[in-house]
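Visitor: I've put the structures underneath this note.
Please treat every number below as a calculation from the coordinates, not as lab data. Just so we're clear, the structure is a prediction, and the values are computed from it rather than from any experiment. Cβ atoms are built from the backbone, for glycine too; each structure is taken alone.
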Structure P
Amino acid sequence: MTSAAQLLMREKFETCLSVIRQASLQILPLLTIKAAEGKDPQWFFQQLEQARQVLGSWMAVAKRLNLNDAEISHFTLLLRHLQQLVPEYESGQEVSHNQLIAALRFVSYLEHVRAKQPLLGYLSEIESNDDARQQKAARQMCALELMLKGLVNQSYPSQANLVHKLKSQFGADCVRRWLKNGDRGDIVSGMRFSELALMVVDKKEYANHYAGLFQDSTHLSLLIDPRKTLQTFLDDVREIRNDLVAQKTLTSVQLALLESYHQESTAAIQRAFDEGRAKVNPAALLAVEDAALQDYLALARKKYQAMGRDSEEVRDAIERPDSHKAKSKQDTGETLRMVLWCVAGVTALSAAIFGMYYLSDVTNKPAEAKSTPAKITALDSLPETESAREKLANIGITWEEGNLRSAIERGDATVVRLFMLGGMNWKVYFTESALAGDYRDALNILLQYRSQMDEERPCRRMVRTLSQAMNDGQNLTSLRKQFLQTFCTSPGTVKRQKEDLDRAKLRLNAQQQRKDEQGIAEEKRAVDIQQAIYNAMR
């Protein structure tokens, strides 16, 4: 018997699909693609790929929708993720929470696209939206923020210890700002939401304090890594919070997303509290009294008016202040060296040209000596790094790691090559979507510049991502094999993969002894996947 929760989830999901179909019928004509009826997300993604080919690039697609480089990349990434989770859907079939979240995230971004392009007018409401639901959202937002504050405070024995830690992580200037804006004796209360969230999802902080609390296989599984999933959810929450404290009415899609994010983010902590492993009780935080809720909203709005919108994304890791200084010194040194090389280059070229001209004047007849040498400019003698960065700037792409990642994800080989020529470092996890889409040109360029890959220990994540993709029906392509062979052939990595393969074989053997046909099929597939990855590494 289907539960009421599953029926409600299915109804929301099917409404999301209906919104996506309507939106596709308005978006595609702007991209020169004619469509008689909207279909599933996979079809929509295929049509967008066709539009990219017709228009010549994703930048041309973005221009038609009034989106920038990062926005079109995020738009296609959300749609690609949705169509991977839901390759086909028939009305009435069961829907998972992850599938619903993926659909809600894409519909929420469709609202953003509609706001950017006035020619679009599709409707996106998925359920009723009244004051009671807005009030519930405020409670969920308050509970989430208080939960994060509680987790940070319980991770340090005293405020003095926490302040000392924050000084080493963020620097004295940030600490002074937080102490000024926060309550006495509570530095965390002075942080923006993005800074507070970063204190939990930072790689080291998460591993040291929170990994054990969030280890719950039934939640935070939208992405392979629970920490990355939590980071993604909290960054979306940050955007919703901006609208809430700006006293905008949240859309029904935002309300549904916030409810899902609250449920996913608090479930593991609630379980840890019930088992005595955490001091923070999410259920009690959600049941905050009306007066306390109004105080929270009033304070949040006061800070919003004083400091403005929280526009800083929830990052992957805390950037220490000394790293900024070191990078600044390094950039200054590189600039000075580049200038010196340019001067030396111009001097050498001038000397060579003068010598050639002199010899030509001596050996050739006077009538033939009238030709003048080609003019050499400073721009011609600049290193390739400088010209590559200038070319990126000329096409409106700033020198940022996020823009490189966006170019990789959409398979823009031209932009990727310019970033590589300019000396930008890259990380293997940037290529997950490109490998799924088999964007060969962009990926081959990255392999040519493998020395600029600076991700520490990329293999664990790569193998997890690849295993999940193969389990979802994707192939171990030649490029995926090449990435494994390039970055994952150290003896320790191969040994670890062999151990994973042996464990998969043991699980298969156990299922065979139980004579569980379904379990045997699943474990046999797992063995085949681990074996294929192991073979590629050797």
Structure Q
Amino acid sequence: MADKIKIAIVGGGTAGWMTAAALAGIATDKICELILVESEAIGTVGVGEATIPAIKEFNDRLGIPETEMLQQTRATFKLGIEFQGWGKPGTSYIHPFGTFGQPIAGTDFHQQWLRFFSDSALRENAGLSQQLPPLEAYSLAVQMCRAGKFDYPKASAGSALDPIESSYAYAYHFDAGLYARYLRDYAEQRGVRRIEGRIHNVSQDPHSGDIQTLHLESGQQISADYFIDCSGFRSLLLGQTLGVAYQSWKHWLPCDSAVAMPSARDADLPPVTRSTAQPAGWQWRIPLQHRCGNGFVYQSSLIGDDEAADSLASSLKTPAIGDPRIIRFEAGKRACSWHKNCIAVGLAAGFLEPLESTSIYLIQAAIVNFLKLLPGKSLQPQLAREFNRLLNLEYERARDFIILHYHLNPRTDSELWRHCQSMSIPDELRLRIEAFRKRGFIEQYRHGLFAPPSWLSVFMGQGLKPRQVEPLANQVDPHKAAQTLSSLEQTIRRQIAAMPSSAEFVQQLNSMPAEEMHA
């Protein structure tokens, strides 16, 4: 069809094949003609293996069978992230993909917990134990992480009376290379044409500056209406060709290097990503079915590459099965993600360290917003403006959430942590911290990834407790509130006892035939 939108995707990997699969699976070949150009000779960063629950929405929208994807990508389940050593020494807290309790008489659950936590006389009068359980005792997702258990959540009806089994969501740990390969098969089956080759030159329209043609080293030429830049840190089209500047955030996020090293599998397959704070940065551990992903994110001015690699190797809980690989980066983003007829996705648009597993989500956010604003063959400038506005919010709010971990960290054992505690932070983040410090208030974003329970987990996990509760919280009958707390804790204990382990659950799925795959 002559009126099809012709789109060329530059680069494969997770970003390229997620983009191709989404355009092919949702926009279909009746709307778009899709070409993806990549070279096997150019590697990908490929260490992003931890996701957040939005990835399930992405897969479901494409009609991808979950169990098939789990089997093909050697995936395990993820219910949250455990942060070890990010608060006081020897402590850990979990950022769950779920809530902490349910509202009580119209007030947030954590407000009632804080009310009892700060008043021993009130606890006694309401019949609560003087040793009030920690806030995490009232999160089913946190307790599943602690116990190494997993089960599918129940569907929510959107009611305040929803069962506790619907109070959480889940994501995956998977092999990003296998996931890209799985999506490549999906995309090619739906008409995406892959071209192997390296780009030698890019030509632009002499009047508008739009990208016109990709010139490959083979001599082949590829023209399109739109070009999607998935070329990674090189940002071949948006950065190098169109000259869109990179905005650095290293003054807020000073870590600039990572060393990655795989190790043998963990038999327990815990449903949690682990992040352990270190003097010069932090380490990750991600359990897959066939191996563990490990890495150390660090500030290179405080520790050398060899020392970082040695530190990582010595901390592995299972034997290493690969050599260390060094990755350089600078936190930040391009001034815009859509300029002229070029849209950057993934690392070509910006980078945030993987502390909260946002990399694949930011790819997804770009794809979803591009699909919503899918232009015709001629560009309407207002579509690009709206796309950039939405992506800026996604990046900046994810950035602020990551900065929060560094800024609230009480460690004093290195220049990194001392700097982060004293540094000036973005105004919106500063106001958000103050609102919680004063009365435990957490604003719900209309746009942006992290909901109030996520902020609550980090605020409380890293020792920021409100000076007082909201006035309305003190008007709730303390006996009713206390009964709700006690009942919820007991219900969670019973639920945990009845659940299979995460490893058992994954093993059961691997033995399922295709026709029984979970919807």
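Visitor: Compute distance in nm of label points 7 Å out along Cα→Cβ at positions 65 and 433 for each of P, Q and report the one that scores greatest. Write down the numbers at each step before the final one.
Guide: Values: P: 1.0; Q: 5.0.
Comparing P, Q, the top value of distance in nm of label points 7 Å out along Cα→Cβ at positions 65 and 433 belongs to Q.
Visitor: While we're on this one: Computing volume of the Cα convex hull per residue in Å³, for residues 73-128 alone gives 108 for which of P, Q? Kindly include the intermediate steps, with their values, before the conclusion.
Guide: On the way: P: 108; Q: 142.
Of the options listed, only P reproduces it.
Visitor: Still on this structure, please answer the following. Among the shown structures P, Q, from which was the value -22500 of helix-only ellipticity at 222 nm (-39500 (n - 2.57) for each DSSP H run of 4 or more, over all residues; to 500) calculated?
Guide: Structure of origin is P.
Visitor: If you work out volume of the Cα convex hull per residue in Å³ for P, Q, which one comes out largest? Don't skip to the end; give the middle numbers.
Guide: Numbers: P: 220; Q: 159.
Of structures P, Q, the maximum of volume of the Cα convex hull per residue in Å³ occurs in P.
Visitor: Where is mean count of other Cβ atoms within 10 Å over residues 49-56 largest, in which of P, Q?
Guide: On the way: P: 14.6; Q: 23.0.
Result for mean count of other Cβ atoms within 10 Å over residues 49-56 over P, Q: largest is Q.
Visitor: Given 12 as the derived value for relative contact order in percent (Cα under 8 Å, 6 or more apart), which of the supplied structures P, Q does it correspond to? Don't skip to the end; give the middle numbers.
Guide: Values: P: 12; Q: 22.
Computed on structure P.
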